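None of the figures in this text is laboratory data; all of them are computed from the coordinates on show. Nothing here was measured: the structure is a model prediction, and the numbers come from that model. Cβ atoms are built from the backbone, for glycine too; each structure is taken alone.
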Structure P
Amino acid sequence: MTYIDGFVTPVPRDGRAAYEAHVAAAAAIFADLGATRLVECWADDVSPGKITDFPRTVALAEGEDVLFSWIEYPDRATRDAAGAAMMADPRMAELDMPFDGKRMIYGGFAVIVDERGSGTTGYVDGCLTPVATDARAAYTDFAAQSARLFVEHGAVRVVECWGDDVPTGTHTDFPRAVALEPGEVVAYSWIEWPSRAARDAGWGAIMADPRMAGREMPFDGQRMLYGGFTPIFDQSMGAGK
């Protein structure tokens with residue numbers, strides 16, 4: 001089953017060109033190690049929240065923007081093998097990191113919903129959600145129903161992932177991003193749209209759809225964080241082409 005490495009990264013706004021060059025070089029390495037897709041998205045519509053938000057996840061500094069990114073693998077075994085091989089790959093040592101890696105957060109996630117529509121991705125809604133471990137079935141059902149509605153209202157693809165290998169960091173991490181409580185897991189998800197205009201119209205249609213009314217959310221929506229992002233790199237490779 002598809003496995004995801006998810007990332008949220010602080011990047012200097014004036015270092016975008018250097019970051020894009022870094023990603024292009026890294027993508028070639030990930031492709032050789034079995035990844036099927038790599039997507040990098042730059043913050044576009046990311047608002048401050050009352051309890052959690054994307055800027056706080058990476059302790060965003062003045063002059064920085066937050067990026068929402070992911071790497072897709074066929075399964076966890078391929079991802080784990082890639083991680084081990086990467087540490088020994090001399091090309092990794094040659095890569096400059098034009099960002100503060102100490103504040104980047106990352107983790108491994110198992111895909112639980114993958115609903116696909118049609119079209120080309122031009123905009124992404126990214127989301128992190130705290131979910132009770134024992135609510136996985138309810139959350140999966142809720143996410144699957146929601147994904148079908150999003151696709152019906154113009155989304156290209158909706159993916160929901162369950163936290164599987166999510167480490168604790170020294171400075172930042174996914175658990176702190178959503179103020180995770182005991183007995184909870186972080187869900188990492190995204191919605192791909194053809195454009196921001198399609199996303200805005202799609203959300204308007206979703207909010208007006210009577211099928212959304214009265215649905216119980218099996219998670220704490222106040223600690224969920226989300227934002228809109230513009231893809232700056234989107235490459236399918238290997239088996240993912």
Structure Q
Amino acid sequence: MSPAILPLKVEGLGFRAGGQVLLRGISFEVPPGRRLVLMGPNGAGKSLTLRLCHGLERPSEGRVAWQGPRGAEARLHQAMVFQRPILLRRSAAANIAYALDVRGVNGTERPRRVKLALDQIGLAALADRPARVLSGGERQLLALARAAALKPEVLFLDEPTASLAPAAAKRVEAAIADIHAAGTTIVMTTHDLGQARRLADDILFLHEGRLVERGAALTFLAAPKSPEAQAYMNGDLL
């Protein structure tokens with residue numbers, strides 16, 4: 001059994017670039033088994049926070065502390081899907097097989113894992129179709145299947161349905177729910193309040209690079225406490 005990397009503890013996280021402070025004093029914890037959703041207006045620092053947690057950026061201050069394995073080894077137990085996923089110019093099945101190969105999954109195990117991932121996400125019929133001809137929703141589902149095949153303990157999702165039509169977004173949400181039900185902790189960003197209601201257990205609300213409010217999703221969505229979150233929920237410009 002792989003060593004657990006959760007809980008994740010983010011402590012005093014800060015990030016500066018080009019003379020600007022983009023994040024300051026961000027602290028929170030991600031326990032195993034939860035669905036944590038980051039919300040806030042554009043430029044709040046949501047995507048940057050995910051990138052720092054996943055190890056794609058280095059913090060200017062503070063730290064991202066995983067239990068057990070650290071650094072590159074910790075990244076072997078997590079995955080990230082972006083709003084516009086990067087797919088290889090090969091079939092859907094081959095995209096997943098390549099990710100498994102890079103992760104070190106042996107050749108006899110890879111076909112089974114590819115099939116399981118495609119079946120889980122509902123893409124079995126598209127296994128041999130070139131990724132470049134898939135629709136936007138199908139490409140996002142393939143990115144989720146590729147991530148699920150790695151069996152991550154934590155999956156980071158950056159606005160996974162932002163550019164999708166409602167029907168495609170519904171399929172992506174169902175896939176996320178299935179991945180979570182299979183045992184993966186979810187940390188994601190979204191602007192969609194309905195999506196937060198459907199998928200979130202806990203919410204972090206960011207504004208201008210600061211963590212303004214956190215709490216259980218049902219409590220936050222019903223009655224946010226901070227003026228910034230109240231304005232956001234009312235649709236006011238911040």
Given a computed value of -11000 for helix-only ellipticity at 222 nm (-39500 (n - 2.57) for each DSSP H run of 4 or more, over all residues; to 500), which structure among P, Q does it belong to?
-> Q
Can you say which of P, Q returns 1.4 when distance in nm of label points 7 Å out along Cα→Cβ at positions 39 and 143 is computed?
-> P
For FRET efficiency 1/(1 + (r/R0)^6) of positions 95 and 223 (r between Cβ atoms, R0 = 30 Å, to 0.05), which of the structures P, Q scores highest?
-> P
Of structures P, Q, which gives 32 when relative contact order in percent (Cα under 8 Å, 6 or more apart) is computed from the coordinates?
-> P
